[in-house]
Structure 1
Amino acid sequence: MSGYITPKGTSYPAPQRIPASKAAARSLWFALSILFANLVMTMVSAYALSPGTAPEVGWVLAGIHLVIALTLFSFALVFGISGLRETVGGRLRGRGQAIAGIVVAGVLLFFAFVTMMTEIELAYFR
């Protein structure tokens with residue numbers, strides 16, 4: 001017999017565990033992958049933008065950086081909104097993950113934009 005047994009011998013049914021939203025978890029995963037993509041693209045840019053490199057290379061690298069960050073942001077946003085819809089009313093757990101995925105993705109997209117501007121600046125002023 002599963003459940004809780006009280007001192008008087010009566011038992012109560014075990015609480016049901018609410019399943020978690022997979023979309024909310026994916027939203028946070030895509031948001032955190034923006035951080036990894038920023039680190040990789042920054043290392044690639046630091047290697048490629050050596051002195052004597054044509055300034056157009058900076059634009060190309062910045063464009064690739066922005067496309068990768070925007071793609072990951074769009075996935076995080078879509079899965080975050082889907083996760084919010086799935087968790088409304090307590091049907092599924094993970095509402096906080098969905099919100100965190102959307103917020104973290106937005107913040108990291110801003111940092112990707114700042115990094116992209118730095119790449120362009122380095123290409124022209126090295």
Structure 2
Amino acid sequence: MKDKKELLEIAKKIKSELSSSNSSFISDIVSFIIASKIEKNSKEEQLKRFLEFLWFCTKNPNVLGGGNTKKNGFKKFIEDYLKLKKENGNFILGNGDFSCLDIDDLFFVFAWAKRVVKSSR
């Protein structure tokens with residue numbers, strides 16, 4: 001697990017990234033993490049399941065609900081910011097800030113990002 005200070009800095013970067021777009025999908029990302037943690041036992045399985053959720057929703061954005069702004073914002077965030085890729089059947093976050101985070105770190109970052117984004121509205 002990374003230092004909390006580093007994780008907070010990553011959450012602030014998310015806020016900066018989302019300042020010009022619809023950020024309502026951050027709640028969905030937090031929900032995907034929670035669902036992954038409930039479904040799977042090991043942290044590795046939880047992370048894999050979370051990345052599968054992101055991948056599926058990027059390829060099928062209609063499952064998110066909401067308007068096109070939310071769906072397009074989600075897809076852009078996942079593909080361009082997190083840089084989610086599938087290589088040899090494995091999912092990889094290409095953004096260096098996220099590539100070494102475990103599922104608990106990701107939960108901390110996205111839960112804080114949700115709070116920070118919400119408070120800035």
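Where a number appears in this text, it was derived from the coordinates with a stated rule and is not lab data. Everything numeric here is computed off the predicted structure, so don't read it as measured data. Cβ atoms are built from the backbone, for glycine too; each structure is taken alone.
Once FRET efficiency 1/(1 + (r/R0)^6) of positions 29 and 53 (r between Cβ atoms, R0 = 35 Å, to 0.05) is calculated for every structure in 1, 2, which label goes with the largest value?
When FRET efficiency 1/(1 + (r/R0)^6) of positions 29 and 53 (r between Cβ atoms, R0 = 35 Å, to 0.05) is computed for each of 1, 2, structure 2 gives the biggest number.
When distance in nm of label points 7 Å out along Cα→Cβ at positions 13 and 77 is computed for each of 1, 2, which one produces 4.3?
Structure 1 accounts for this read-out.
Hey, helix-only ellipticity at 222 nm (-39500 (n - 2.57) for each DSSP H run of 4 or more, over all residues; to 500) derived from one of 1, 2 reads -20000; which structure?
Attributed to the structure labelled 2.
Thinking of 1, 2, which structure, once volume of the Cα convex hull per residue in Å³ is computed, gives back 100? Numbers along the way, then the final one.
Numbers: 1: 116; 2: 100.
The value was obtained from structure 2.
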